[in-house]
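I've put the structures underneath this note.
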Structure I
Amino acid sequence: MQVTVRLFASLRERAGSESLVLAGLPEPLNVAGLKRELAQRHPELGALEHVAGVVGTEYVRDEHPLAEGDEVAFLPPVSGGSGAPRETVDERLAAGWFELTGEPLDPGALHARVVHPSCGAVVVFTGITRETNRGQAVLRLDYEAFQEMSGPEMARIFDECRTKFGDDGERALRMLCVHRYGVVGVGEPSVVIAVASPHREAAFEAARFLIDTLKERLPVWKKEIYTDGQEWIGDRS
């Protein structure tokens, strides 16, 4: 049995490759078994118990069965979208609009995109690179994203947020999230979340839910670059 494994962030660096082809695997095989085989053949990857498996664009449990020719992405813990196209801007914002970009972020411009006459409140969260962390001077951040999965996973987060905080007209939400990838300098925004709602409570709750859940689940990783080293934040593998 043969399976292709895609690697990201710290796992990619340890392996020295973005993907590995594992042949001669035992059958039947699940994700847990693939992790064991991978650890035996590539011990440089380290412990894999905290590594999440993805098939297609969805997280899968360790007991998920695998078939010949499958491609499995292994994601280290994240440092911490756009679904099908929609006809209008209003519809996209109501469902949740997600973008990944390598360009600098303008929180004011993103605030303006969610403003609407029906909404009496707009809450904007901006995550900014700070100059020190863990007692070390930070020179810059380097973000890496699993781009094919980031949009579908953020769409699921938007769906959960809308169910919890914006399931009727009185609490209707307009949600926008834009995340950087690549190099982000000190003092620059790396993520902006803008939420508009008829009432402030729903806007505050939704913005807090989106950033907290994004940090836990969105496959985007952050590497801090110091004057004398570097470290993937959140890495437990």
Structure II
Amino acid sequence: MSVGIVTGASRGLGLALVHGLVEREWRLVVDARGAAALERAVADLEGVVAIAGDVADPRHRRALVEAAGARIDLLVNNAGVLGPSPQPALAAYPLGELARVYDVNVFAPLALVQEALPRLAPGAAILDVTSDAAVEPYEGWGGYGSSKAALEQLTAILATEQPRLRVYSVDPGDMQTQTYQEAFPGEDISHLPLPAASVPGLLALIEGSLPSGRYRARELAGVAA
């Protein structure tokens, strides 16, 4: 049975991906900051171990890896924070808040990879969830966008340094999620796809053989795993 870790799994894309993997009989260790919400989200799912905590906490990261066991086939760095809402311009961005964004969106994913690396099986997949804000200079997205740009560069270099693994940056596209709503407070986002629309693309990466690199999830929906 394949074993994976999925962070940020209590809602949105993380939870949708967990459902997809459970249907394929993966054994998963999942996390989110809110214990009650996480327990409710995965209560009826078999083979899922839920550990609430903050990915920026070294003890929590260690607990996730220990719970996964000696062999890990997948690590999905999906947990993240938007930063202040509405998004401030860089000229007025509180630096303490920016440090928190980088701590969760950049340093924590790398630290979790470092923790898991000795247990990642040959050919295992690392998925770092990114955004088009990493490559497009959207006004007001300097904090979140630059953190995702940094994550993408870390991911690309990690892929070069770890050729035995499949290392992906994956842009899921705009979705109906709480994070997206927080980025656009008061706006109607009901026209956006649900997170489940991006899951087939993620599964194509996880269970396929595409080379390491940056991908858009919805462009992969028709790729056979």
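Only the coordinates and a few stated rules stand behind these numbers; no lab work does. In this text, all values refer to a predicted model and were calculated from it rather than measured experimentally. Cβ atoms are built from the backbone, for glycine too; each structure is taken alone.
With helix-only ellipticity at 222 nm (-39500 (n - 2.57) for each DSSP H run of 4 or more, over all residues; to 500) derived from the coordinates and found to be -9000, which of I, II does the value describe? It must be structure I, since only it matches.
Comparing Kirkwood radius over Cα pairs in Å across structures I, II, which is largest? Let's see the in-between values first.
Working: I: 19.1; II: 17.5.
Biggest value here belongs to I.
Here Cα extents along the principal axes in Å, for residues 97-216 alone was derived from just one of the structures I, II, and that gives 46, 27, 26; the source is I. Highest-scoring entry among I, II, by FRET efficiency 1/(1 + (r/R0)^6) of positions 73 and 161 (r between Cβ atoms, R0 = 25 Å, to 0.05), is II. When distance in nm of label points 7 Å out along Cα→Cβ at positions 89 and 145 is calculated for each of I, II, the greatest value falls to I.
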